[in-house]
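For reference, the structures are reproduced in the following blocks.
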Structure P
Amino acid sequence: MKLTWYFDLISPFAHLALPRVLALGRSVELRPIVFGAVLSHWGQLGPAEIAPKRAQTYRQTQFAADQAGIPMRYPPRHPFRSLDALRLLTALGGEPKAVQAAFAFVWGEGRDPHEEAVALRARLPPVTEEALLAAKETLRAATDAAIAAGVFGVPTLAIDEELFWGADAMPMAEAYLADPALFQQGEMARLAHLPTGIERRRG
C-alpha cells in the first residue's frame with residue numbers, strides 16, 4: 001500500500017494527527033500542500049474564516065491536545081502565512097524529522113513561521129536558494145495532484161486511493177490498514193452508493 005499524508009502547517013488538526021501518522025509503522029510520504037488553494041478549488045471556507053466556528057475549532061483542538069498529552073500553543077495570530085515554510089519543507093522532501101521540527105516550532109511553541117522565518121529555518125537542515133526556488137513549482141504541483149486525487153482538506157491521509165480526512169479519521173485509517181476490505185462490508189458498502197436526496201442552491 002502507498003501512504004501519503006497531505007498537510008499544511010496552518011492546520012492545528014495536522015499537529016494533532018502527526019504523531020499517529022508517524023506511529024503507523026509503515027513508510028508514509030509527508031507531502032506539504034497549500035490549504036488555501038484546496039479551499040479555493042472546492043469553493044469552501046476554512047474553519048477560521050467562519051466566525052462562530054473559529055472559537056469552537058480553537059477550543060476543540062486545544063482540548064484534544066491537552067487530553068492526548070500533546071504540547072500545543074496557538075501562535076500569536078491565526079490563520080498565518082505558511083507558504084514559505086511549506087516551500088522549505090518541500091525542498092527538504094517532507095523529511096519526517098524536519099516536518100516534526102516545524103510543527104513543534106509552530107504548534108508546540110506557538111510561534112509564527114512567517115514572522116519568525118529565520119528562527120524556523122535555523123531548526124531545519126540547510127536548504128539552498130536554488131532548492132527553494134524549485135520547491136515553488138513542486139509545492140504547486142503537489143497541491144494540484146492532491147486536488148486531483150480528491151483531497152478537500154488537511155490533514156488527509158491517502159492509503160492508495162482511499163482518503164482519510166482529519167485527525168479524527170486516524171482510527172478509521174488504522175482499521176482500514178488492518179482490514180483493507182473494511183469499506184466493502186455491511187453498511188460501509190451501502191454508503192458508497194447512497195443517492196443524494198436534496199441539493200442546496202449555490203451562488
Structure Q
Amino acid sequence: MENGNLFIISAPSGTGKTTILKKIIAEMANVAFSVSHTTRAPRPGEQEGVDYFFIDKDMFADMRQQDLFLEWAEVHGNLYGTSSRAVADATEQGLDLILDIDVQGARQVRKKLGAKGVFIFIAPPSLEELASRLAGRSTETEAVIATRLQNAKQEMKSITQYDYIIVNDTIAEAVEILKSVIIAERSRKRRDLSGAPLKLVF
C-alpha cells in the first residue's frame with residue numbers, strides 16, 4: 001500500500017484555519033488530524049486520544065530525550081509535541097494526516113522530513129481583514145489583538161517556505177482549494193479521489 005500524505009498546515013491566529021480543517025475532515029474520506037501530546041490539563045469535553053494525549057512533564061521530557069517527537073514547542077508554559085511514531089503509523093495505513101502547527105513547528109518538521117511533507121500556509125486576505133475578524137470574535141482585548149497581528153506579520157515572513165498558499169477570502173472557497181491540493185497530492189501518489197490506491201490494468 002502506498003503511504004498517505006502528511007499535510008503540514010500553518011496560519012496566523014484568526015485566519016479561519018480551524019473551521020477550514022474541520023470541514024475537510026468532515027467532507028473528505030481517509031483524512032485525519034494528528035493528535036498531539038501535551039502537558040496541560042484536559043479542558044471540559046476534551047477526550048484522551050481524541051483531542052490530545054495528556055501526559056506529565058516528566059514523561060514529555062523522557063520522550064524528548066529519546067527523540068520521539070517530530071516537532072515540539074512550549075506555549076504559555078505548557079508543552080506540546082507530535083509523536084513521530086504516531087505520524088508514521090497513520091500514513092503507513094494510507095491515511096492522509098493533517099498536522100496543524102505554527103511556523104516554528106513546521107520548520108522542525110521540514111528539517112526532519114524535507115520533501116516528504118506537503119507544507120500549506122493559510123493566509124488572510126490582508127492584515128486589515130485579519131484585524132476585523134479578530135475584533136469580530138469579541139473574545140480578545142485590544143492588546144491581545146495587537147499581539148496577534150504582530151505575530152501574524154512575523155509568521156507571514158515564512159510564507160516562502162511553504163509549497164502552497166491558500167488565501168482565505170471565504171471559508172467555502174478556501175475549503176475547495178485545500179481539497180484540490182489534497183486530491184492533487186493523492187494523484188501524484190497514484191491514488192484516487194478517496195485516497196485508495198489506483199488499480200490500473202493494461
Structure R
Amino acid sequence: MKPGTRLKEESIAEIFSVSRARVRQALTALEHDGLVTSIPNRGAFVSQPSIDEARDIFFARRTIETRLVARLCETGDETAFARLDAHVEEERAARTAGDTRATVRLAGGFHLLLGELAGSPYLWDVLRDLVSRTSLIMAMYQTRSQADCGPEEHAEIVEALRAGQAERAQHLMDHHIDHLEEQLDLEETPTEALDLRDLLS
C-alpha cells in the first residue's frame with residue numbers, strides 16, 4: 001500500500017469478513033510498529049515517513065547490518081551460508097519471472113535472514129521494524145526510473161561471508177544500503193493511493 005492510504009475499519013472488516021474490533025486490534029499493532037498512523041476524527045492511514053525519518057532509517061540499517069555481517073563472518077557455518085544461497089536463488093527466480101511483489105518481499109527477507117542467522121532475537125526484531133519502514137520509504141520516495149539492486153549484491157555479500165572476509169562483507173553491505181538510499185528522490189510527492197478494496201481483495 002502507498003503511504004497515506006486511508007485504512008477504513010468498516011471496509012477492511014467487510015473485505016476479510018471479520019469484526020471491526022479485530023481490525024482495530026490489527027491497526028493498533030501496526031501503529032505500534034510505526035506502519036500505521038491514527039489521526040483523531042480522521043481515522044487510520046498507512047504511515048508517511050518524513051525525509052528526516054527516511055535518512056535516520058538508512059543510517060540505523062547501515063550501522064546495524066554492517067555489524068551483523070561482521071558477526072556472521074565469525075559465527076556462520078555452511079548450513080547458514082547454504083540458507084543464504086537458497087534465498088538468493090529465490091530472489092533471482094522471482095526477478096526472472098517478473099514477480100515484483102515477490103522480489104520486494106524476498107529482498108527484505110534476505111536482510112531479516114541475516115539477522116536471524118546472526119543469532120540475536122533482539123536485533124532481528126529491530127531489523128524487522130527497520131525493513132518494514134524501509135518498504136514504506138521506498139514506496140514513497142523511490143524514483144520510477146531507477147531499478148532495484150537485484151540479488152547480485154546479496155550474492156556478493158554471501159560470498160564474502162563464506163570466505164570469512166569481514167571487512168569486505170561490511171564494505172559490501174554499506175555499499176548495498178547506500179545503493180538503496182541513492183534510489184530515493186527525497187523531494188518527490190507520493191502518488192495517490194489505489195482504492196482499498198482493490199489493494200486488499
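Where a number appears in this text, it was derived from the coordinates with a stated rule and is not lab data. None of the values given here were measured: they were computed from a predicted structure. Cβ atoms are built from the backbone, for glycine too; each structure is taken alone.
Comparison across structures P, Q, R (criterion: mean count of other Cβ atoms within 10 Å over residues 111-118) gives the highest value for R. Once Cα Rg over 2.2 N^0.38 Å, for residues 55-142 alone is evaluated on every structure in P, Q, R, the highest one turns out to be Q.
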